[in-house]
Structure P
Amino acid sequence: MNLNDTDFQLFDLPQRFAQDAGAITVRWKDLQREAHPDKFAAQGAAAQRVALQWSVRINEAYQRLKDPLRRAAYLCELRGAPIDAENNTAMPAAFLMQQMEWREALEEARGEQELDELAQKLAASRRELLGRIEALLDTEGDAAAAAQQVRALMFLERFGADIEDRLAQLGQ
């Protein structure tokens with residue numbers, strides 16, 4: 001194993017967005033078994049420290065690879081199109097209008113049913129957006145366009161958390 005390998009190299013996966021979540025988890029478990037610090041107890045403290053570093057590196061890679069948003073952002077970065085969400089918030093007007101409508105709907109929602117309907121619309125938009133990101137990264141090779149879609153997905157994820165918060169408030 002090489003600490004400079006990409007997450008995809010480390011996990012022996014093709015460098016693409018579409019991945020088998022089960023395969024990622026199986027590979028993570030295998031790598032963790034190989035690098036577990038207890039396995040190196042007989043080799044001394046230095047070997048255990050190195051194993052611990054590997055374990056941390058494996059866990060970080062796993063967290064990025066298993067999460068579609070983080071995996072897409074990582075791929076964009078690897079392909080020279082960092083997300084830069086703090087400095088680049090430009091979005092198409094249609095997307096911004098949709099978000100304003102959803103925010104209004106969230107503010108006006110008075111019951112669990114309305115929030116569930118909004119959550120379903122959000123889930124459908126999320127699936128559509130993930131499909132576009134996959135096509136841009138895996139088929140078209142357009143990391144810059146994918147980066148813009150990842151920024152949109154980041155908004156959807158935050159909005160989904162807002163819906164969950166409102167549902168939790170209703171449950172109290």
Structure Q
Amino acid sequence: MVDAEAAIDAAKASIDSITASIDDATLVAPRSGRIQYLVAQEGEVVGSGGRILSLVDLGDVYMTVFLPTSQAGRVQIGSEVRLTLDAAPGIVIPATVSYVADVAQFTPKTVETAEEREKLMFRVRAKVDPELLSRYVAYVKTGLPGMAYLKTLPDAEWPASLANVVK
């Protein structure tokens with residue numbers, strides 16, 4: 001009887017060890033997304049912490065634009081943005097400003113005059129609402145070129161061509 005119980009305990013320990021090995025060898029993404037490309041193929045040995053794939057987080061989609069000093073200074077975090085993509089010119093995507101750089105992203109060699117300072121360009125990020133993205137996740141692509149239209153005056157009206165946004 002003691003031998004049988006010891007065999008059962010050994011079998012349970014073996015099951016736990018196998019389960020732990022499977023869990024350790026199973027890849028789990030930290031968030032949902034789409035695989036953009038595979039770095040390693042099935043059967044390859046990858047060192048600890050090595051890259052296996054590139055995962056695109058479809059809940060965090062934005063467009064980066066660059067604005068001159070005179071425009072960047074009037075943009076506020078949370079301001080409305082309208083995006084149009086070259087691949088879908090008739091579709092207007094609502095977004096909001098989520099980031100405005102605090103320093104110029106690229107600067108002329110000398111910045112001595114007001115005219116030269118106007119050439120400073122500031123990076124602005126227009127983020128698309130994750131809830132809207134979830135409804136159209138099958139259509140979300142990365143790297144598509146397009147245009148961003150920003151409101152610099154909160155009470156300004158959108159032109160008719162940008163008023164009909166995707167909902």
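Given that semi-axes √(5λ) of the Cα gyration tensor in Å, for residues 33-104 alone, derived from a single structure, equals 35, 18, 10, which label among P, Q identifies that structure? Label of the originating structure: Q. Thinking of P, Q, which structure, once mean count of other Cβ atoms within 10 Å over residues 73-80 is computed, gives back 14.1? Attributed to the structure labelled Q. If distance in nm of label points 7 Å out along Cα→Cβ at positions 65 and 81 is computed to be 2.3, which of P, Q is the source? Derived from P, not from the others.
Look at distance in nm of label points 7 Å out along Cα→Cβ at positions 57 and 145 for each of P, Q: the largest one is in P. When FRET efficiency 1/(1 + (r/R0)^6) of positions 9 and 25 (r between Cβ atoms, R0 = 25 Å, to 0.05) is calculated for each of structures P, Q, structure P gives the greatest result. Among candidates P, Q, the computation of helix-only ellipticity at 222 nm (-39500 (n - 2.57) for each DSSP H run of 4 or more, over all residues; to 500) that gave -23500 used structure P. The greatest value of distance in nm of label points 7 Å out along Cα→Cβ at positions 17 and 129 among structures P, Q is that of Q.
Please compute mean count of other Cβ atoms within 10 Å over residues 121-128 for structures P, Q and give me the label with the greatest value.
Biggest value here belongs to Q.
Structures compared: P, Q; top value of Cα Rg over 2.2 N^0.38 Å, i.e. the largest, recorded for Q.
Every number in this text was worked out from the coordinates using simple rules, so none of it is lab data. Small disclaimer: the values here were computed from a predicted structure and weren't measured. Cβ atoms are built from the backbone, for glycine too; each structure is taken alone.
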